[in-house]
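Just so it is clear, none of the values below were taken in a lab; they were calculated from the coordinates. Keep in mind the model is a prediction, meaning the values are calculated, not measured. Cβ atoms are built from the backbone, for glycine too; each structure is taken alone.
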Structure I
């Protein structure tokens with residue numbers, strides 16, 4: 001065989017060698033072609049899944065395609081898209097950076113990388129990527145919007161406004177988001193009339209979009225501020241039936257009226273600070289039990305400060321008030337109260353309020369009581385309530401917990417309390433608003449020497465209401481109050497139902 005090989009001329013030898021190499025290369029080329037075709041099939045299926053919103057399925061197909069063809073930049077791009085759509089921004093960043101190593105001038109990859117960095121709150125890094133894209137393609141869809149968002153997060157509102165105004169968007173949804181963000185930036189700059197104009201345009205773009213609800217609420221606030229409306233008035237008049245006007249174990253039924261007047265005046269407003277005074281008066285008239293008519297007068301001062309907590313909008317408030325309660329025309333109780341509240345808005349749909357309240361309850365004529373019956377008390381309360389808006393801000397649900405402790409002069413009136421609170425607000429057809437608020441308050445009073453044994457109360461209260469604005473600033477409301485206090489001491493077992501129909505005028 002060696003001899004045969006040596007006797008061959010050079011040209012045939014070269015041909016023989018080439019044939020051998022081809023014979024070895026053909027299977028490899030076939031496998032590469034097969035991998036490419038498999039990757040293309042998987043990629044096509046993944047794109048269809050992505051377009052239909054099945055992002056997890058698209059990601060699985062894309063990962064398989066990437067395994068067959070690691071250099072397929074379209075596969076890498078869609079991996080970034082899919083991970084971003086699922087909020088898995090760190091994984092999106094990982095693959096998009098790989099893609100940019102292969103195609104550093106690919107603006108689509110860089111744009112998605114900017115989104116993944118923004119999602120991780122790496123605003124400076126995201127801004128660098130978006131600015132690079134903007135320099136290459138200033139008319140690229142929504143790049144101005146994202147640059148504006150980055151500057152907004154950095155609190156450079158003036159620059160943010162410039163990019164929001166220059167943004168180009170072919171989709172109505174993103175145009176609306178850009179317009180809304182522009183309004184927020186103008187508001188942060190104190191240019192509230194301009195903010196009102198931009199937010200009004202945002203509502204017009206897509207009137208049925210989810211963002212319209214929060215936008216309209218913000219518009220109402222800004223319009224009042226733009227008009228420098230400092231005085232707010234509210235007057236309510238209800239006709240009602242009360243199954244237990246006395247609120248006692250021995251029920252006394254009565255028809256009657258409830259009148260409520262409230263006035264708020266903002267006397268100071270500068271930057272993030274705002275301060276106001278409040279006066280309210282409430283009067284019930286029980287025509288079958290006038291000795292249980294209630295009258296309450298409250299005077300208070302409020303201080304608010306707008307700030308941010310971990311880049312989230314926040315609002316701190318301090319309310320100081322004193323109210324005097326009269327029963328049957330005679331002074332019964334006064335309550336100096338101080339409340340500190342702190343609200344954080346996690347996003348456009350979620351916000352949480354923390355409460356800290358101190359209150360003194362001073363009963364008039366307490367000198368007529370024995371020491372065991374003295375009800376003068378100090379009440380302290382801490383609580384946390386979370387609110388969730390949905391349906392474009394048209395609906396809302398809330399839930400929370402309060403803990404309170406009351407230290408009274410008479411030990412039988414001292415207690416530890418736990419309260420669960422919840423609420424639901426719905427916008428119904430024909431512009432009817434439905435609201436349900438409920439609370440369950442458990443109070444442990446301890447030993448009751450007068451009756452022997454411990455006293456524990458479980459009070460459940462539900463207030464349901466339907467309301468409709470029948471004319472500008474005039475609302476018709478139908479509501480029902482259900483109140484049950486279950487107590488281990490029979491004298492404190494109370495049941496009450498109040499049904500009312502009334503009108504409320506607001507200015």
Structure II
């Protein structure tokens with residue numbers, strides 16, 4: 001066995017003799033190496049493993065494979081659909097002795113039938129929360145493929161990012177219906193309290209002890225603090241004021257929302273679109289009718305500049321919108337005349353260029369700022385030389401927030417006294433509501449992992465968080481709800 005850390009060896013030992021499992025390890029703790037070594041122990045000549053990962057990490061998985069398990073042959077199924085299918089055909093006709101086919105989650109939608117026809121000995125779902133919604137095509141494809149695999153594995157830092165109901169699809173895929181109740185509605189009726197309109201909304205949780213007991217035998221969990229000797233993570237909030245022009249546009253959007261609601265014409269899609277507009281205005285811009293952005297005098301940018309002037313070390317800045325990112329890059333590079341040299345990564349950069357820019361930022365002391373959209377730079381990058389992460393705006397997703405933070409909170413960051421996470425929030429706006437929602441989701445996710453670990457009081461915290469979701473006039477229990485209803 002290669003030189004592994006203690007928790008990686010414990011993970012392999014935990015799953016010895018088992019055919020499925022969930023590796024609940026934070027990003028940056030080496031869960032990829034652990035699963036590769038586990039697979040290597042079990043594989044015979046002629047067997048093939050399907051490894052599904054986020055697109056930006058495909059080649060990193062291949063590199064980890066070459067480093068830790070040289071007996072396995074990594075094959076990255078990337079590029080056009082035609083190229084992927086050609087690689088699959090070659091894999092079926094003339095496979096290497098031990099093949100590890102690495103594909104992104106999007107391919108589960110586009111070439112699901114072809115993937116299912118190959119015949120895999122094992123399936124690995126890396127960052128399995130991409131399959132938390134049982135209704136999506138990629139979740140259905142993963143379920144189809146898993147039925148014919150001798151072993152099935154999932155990996156994530158948090159199996160639950162919104163609520164306990166997230167876990168059903170993930171554990172159903174790896175357990176083939178043998179870990180949790182095989183029917184989603186039976187699962188929901190057992191562990192969720194329904195309320196709201198027509199009792200279609202999860203408002204609280206019940207039987208939490210039973211839920212944790214069901215997933216614990218199939219889940220290996222360790223906190224990042226247990227895995228690595230890392231510095232403390234410190235959170236800071238910087239409140240900023242919107243300018244009068246921002247408030248004018250912001251209140252107009254709010255009024256438009258109110259009118260639609262009062263008239264009964266507000267749809268979920270329209271509400272989400274208006275929320276995005278509110279978040280854009282709070283971030284410092286709004287799109288005109290012709291699709292071009294109009295920018296405001298934004299105090300957030302001034303606050304970021306002040307932070308850069310008073311902070312030592314490298315800083316990673318995440319944005320939620322392309323126009324916001326481009327405006328910041330222009331301000332840092334042109335308005336400030338290169339005072340804070342900036343490396344920027346965009347969705348248009350190919351994998352090799354992203355790696356080059358990452359290396360430039362990490363190795364060049366002159367490059368102080370790394371700027372990117374949270375969906376682009378929030379995964380697959382190691383930015384451990386930076387000791388400060390700034391969210392110029394926040395995404396709604398807990399997963400995106402945690403992934404972005406952990407670009408700087410991983411092996412290598414022990415060189416810092418602390419890693420500081422700064423959230424720039426426009427005062428009295430949707431920013432504050434998004435930040436609060438992220439904090440609440442994080443509490444639930446942490447409590448689930450602690451429950452698997454057997455931490456005292458974790459189950460009580462899950463119940464308490466579940467009760468906090470329920471409106472005061474919502475019924476707490478519905479024991480008479482028939483199975484399959486809702």
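Figures for the structure shown
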| read-out | value |
| --- | --- |
| Among I, II, which structure scores highest (criterion: relative contact order in percent (Cα under 8 Å, 6 or more apart)) | II |
| For 134, 56, 39 (Cα extents along the principal axes in Å, calculated) the corresponding structure among I, II | I |
| For distance in nm of label points 7 Å out along Cα→Cβ at positions 38 and 438 computed as 3.0, the structure of I, II it came from | II |
| Which entry (I, II) yields the derived value 30, 23, 12 for Cα extents along the principal axes in Å, for residues 326-373 alone | II |
